[in-house]
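Alright, structures below, take your time with them.
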Structure 1
Amino acid sequence: MVDVTKTRSRRRSGGREARAAARTQSSSSQAIWPGTPGGRYRPLSDTDMQRIHHAALTILEVTGIGDPTQELLDLVLPKGAVLNDHGRLCFPRTLMEDLLAGSANEFYVHARGSRAGKDDLHCTKEKVYFANSGTAVTTFDASSRSYRPSTMQDIYDFTRLVDRLDHLHMTGDTVLATDVTQDFEHDMTMLYAILAGSEKPSCLTFRDRAHIKPAIEMFDMASGGEGMFLKKPSVIFGGCPIVSPLRFGRENLEIMIDTAKLGLTCDLAVPPQAGATSPAPLAGTLAQAVAETLSCVAIVNLINPGTPVVFAAWPFITDLRTGSFTGGSGEQALISAAAIQMGNFYNLPTSVGCGMTDAKIPDAQYGLEKALTFSLAAHAGANRLCEFGGMVGSLMGCSFESMVIDNEAAAMITRTLRGIEVSDETLSVEVIHDCAIDPGHFLGNPQTLKFMETEYVYPDLMDRELTDTWEKAGKQTMFDRARVVSDGILKEHYPNYFGSKLDAEVRAKFPVRLSKDAMRTS
């Protein structure tokens, strides 16, 4: 991939800030690559997983899921699901075992245009990608250091920022636009902003099932013509079809039903909150989260056998002193990793919410909580780390500067996933012998030069300068450096991947509430 930021940097004036604004990490790094496998961190023993599995199947068979719609009952009762005496939809153990055996264990989310092929996501057990999503209702303003309501402009701006951040592999509806309130206008404009802002794969959700058909029309227009989207889907639809504890949420359930009928990957998020909407013991919350998630896997496969569905158990943690959600705790990191391990137990592609720091700005708390939740999720083998880029304030806000920081964190985490390769060459016994005798160091040795790019990731934001160099450069914090980079991208990178002719057609066909002036340099 051509790194246009580095091409442009040759035309810019010198200085550290100018250079920082013009560059981001490049996916051409030989030391890391998208989809590096995780799965080495396993907080649950094999016995633990079996017990959670059996507890989840018991919950599904005995307690079941409440508030099933008649449409759902008509689809699944003739195929083996059962309505119990409490009016709850139950799934017999033998049915669940059969459905799990036939569930799809991989799917693709395709990139479009110039990114097609090389930036596709091949989603399988333990293959790790970093995905943007979150629908935060506020956006952090770096100038005032305060939060304001998110807008459609922000959706486009976050998307075009992700377009230039090579370690964020998937875009999405990162924030919830509060300035477009009519549901259809909101969903079509949100979709337009994402498709115009990047050709990377995307994950998003809609407010109403009726919006899926017109959305596919827009997908087709962005993908090359009628029918092209269903051939190579570049977007997967998410949502929360379960309202914990153990009830269906009608709107997102309907979207899941319709995407299953179309054979599209069913993405979802099942977020029980320990001590509030699920048991306080982490094992109990895991059992409930697994049961709720497996109910969705069952429904999708009963509607359309073999349709890919993401194992997206997203158990959350409650600070039981206040009852509030906490996204950055050690318990959150632990239970998220365990939920991923359970998805891998079923050999299903997974997703998880992580990076949900409770910090309000990129400070020490931010760094600690993000590092903990990011690393454990990746090393547990999460297929897609969601809520990844830029999320702050317990998912209530998103920050452009934080997104740049998180992009760099993704590169460093990926390097840890790759591990240490041990071979005769890398053990370096002969090189050690030669260098120890003369010249007494390894700088300039041919092996050092050979492995300089393939063994190491070099960060742009992390400060590795001497202290006096840092002081002379203005004593910048990481937040300061990230702001230079994000501002530089947002001042210059105004993509519209529809192109002018197609853009006019899209605007004539759909109620796009994002002005053309918002998509170009003023």
Structure 2
Amino acid sequence: MNHKKAGIFFIFVVLARQVLVAQIYEENKALEHYERGLKYMQEKKYKEAEESLRQFLSEEQFAYEVRDALFQLAESLRLQKKYLDAISFYNILRYRYPLNRYQHEIKFRLGQCYYYADNLPKARYFFSEFLKKEATPPQKLHAYLYLGEIEEKSSAFQDALSYYEKAALLYEKDAKLLPQEKASLLYYRLSKLFWEKSKNREAAYHYLSKAFRLGLVYNDEARFLLRKITFEHIDKAQGLIDNSIMDIKPDGDDIYIATAGGGLMRYVRSLGTLEKINLPSDQLRSLHIERDKIYILSFDGIFVYNKKTSQVQSLRTQANEEIQLAQKVIKDDRHLYFTTLTKGLIKQDIFTNKMEILGANSFVGSDQVYALAADHRYLAIGTLDYGVVIQDKKNNKVYRLSRESKHLKGNNIKTLLIDGRFLWIGVHNVGIYRYDLESEKITFFDWHLPFPSAMAKREHEIWIGTMGRGIVMYDQKNERLERFTGIDGLASNDIQCLQVEGNYIWIGYLDQGIDLIYRPLESF
């Protein structure tokens, strides 16, 4: 009886051992499918990986590797663009194993799959859920990018801008997070949205410049966007009465425009509106704004317009004479100076209103005074027939630069600019000179600009407008010359006035209205 029991027990042990061996064999065989699937994933053979992982999951339901297999299978499907199938397996893993180590990343992957499956509400939900918990910078940045695209497609442009900006900030902290090409496209998208949806010129230019620096292709679309951001044109189509612009003076939100035959216009930049201010003359030449007063020089006299009361007064000499053919106006510490083609230079004391006429019989030496420049020490006077007269107001010393003194090759002076120790001189039919007020040395710049018409200064830049050859900008810091013509986007090559306002350059043309160029000092 004992022998019989022993035999039965032996048979049971042998059978159990065989079952265990069979189980181990089957498990090892299943694990081979799993490991093969992982190997295929590393080799980016996603179809083969899918087959091996499906085989593993069909043969094994309880091994710990099932969690990894489900995730890798979902990944292989996503990478094959089988987004709906991938969603199914991500969700099986989420709900069957709620404590799995992929739970946070699955939200990001579901966001991707729903995005490419064109289910934007679901994609938005999962990306938002993913961002509620701290994430690694690469996935966090890409989640912001996806959300930006989702909101842009949904026409929620302010939300799109917010997400894109967050992505850009992460990239700027670590440039390894995005390839340069993708980063440049991100900046381009930001630029386009800021311009088209917010008309934020500064932000649009800022991001477009970054896009170009990172290598954005300078194609027609990018060039057109740059043109729209940096150029704004104002002419008769916008309500300007006369396209011949003599002077432009910004005054906060108001821009005052003197035209050759259409009088004084006020442009309200925030509204984009233009209105005419009625004056005794429409033939204007230049403007000067002094608090609530605007001094307006015209062929028919000098007028003072009060911005508060809208009243207009005529400025006359001490002999009660009208000042005809007035051209330019400038102010120093306490004096206003007016150039005329009939009485030379007129000097008015702001406090006493006393006027002094400085014509041919004075140190000015001419009744035909056109150009003018002044600072705390020097007064530079440009005549049409007698060259340049410089008065050192500190010691009352007078310098003369002319054809006769051998300094210049012409006496017809069209524009002057004082830049520290230097006086820039534009001579009609000759070109540009620079006179050193300290060393008394003069330099001619052979830039082929025979008809200079206007000058303006910004930091280390000298801007020179011409008749016929557009604009030249001389960067004194880097000794670099840059030209702007109709080919580069100017409305005309005939420039009558230039006005610098921070990052903006106002350009008044002979017959093409106004261009406003947005150009930061450190331009790309």
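Values quoted throughout were computed directly from the atomic coordinates according to the rules given, and no laboratory measurement underlies them. Model, not experiment: these values are computed from the prediction. Cβ atoms are built from the backbone, for glycine too; each structure is taken alone.
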(message) Quick check on the output: 9.3 is distance in nm of label points 7 Å out along Cα→Cβ at positions 99 and 395, derived from one of 1, 2. Which one produced it?
(response) 2
(request) Could you tell me which structure in 1, 2 was used to calculate log10 I(q)/I(0) by the Debye sum over Cα atoms at q = 0.16 Å⁻¹, for residues 355-474 alone as -0.90? (result) 1
(request) Identify the structure, out of 1, 2, from whose coordinates relative contact order in percent (Cα under 8 Å, 6 or more apart) was calculated to give 20. (result) 1
(request) Output the label of whichever structure in 1, 2 has the greatest value of percent of Cα pairs over 34 Å apart, for residues 59-330 alone. (result) 2
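Work out distance in nm of label points 7 Å out along Cα→Cβ at positions 419 and 459 for each of structures 1, 2, then name the structure with the largest result.
When distance in nm of label points 7 Å out along Cα→Cβ at positions 419 and 459 is computed for each of 1, 2, structure 1 gives the biggest number.
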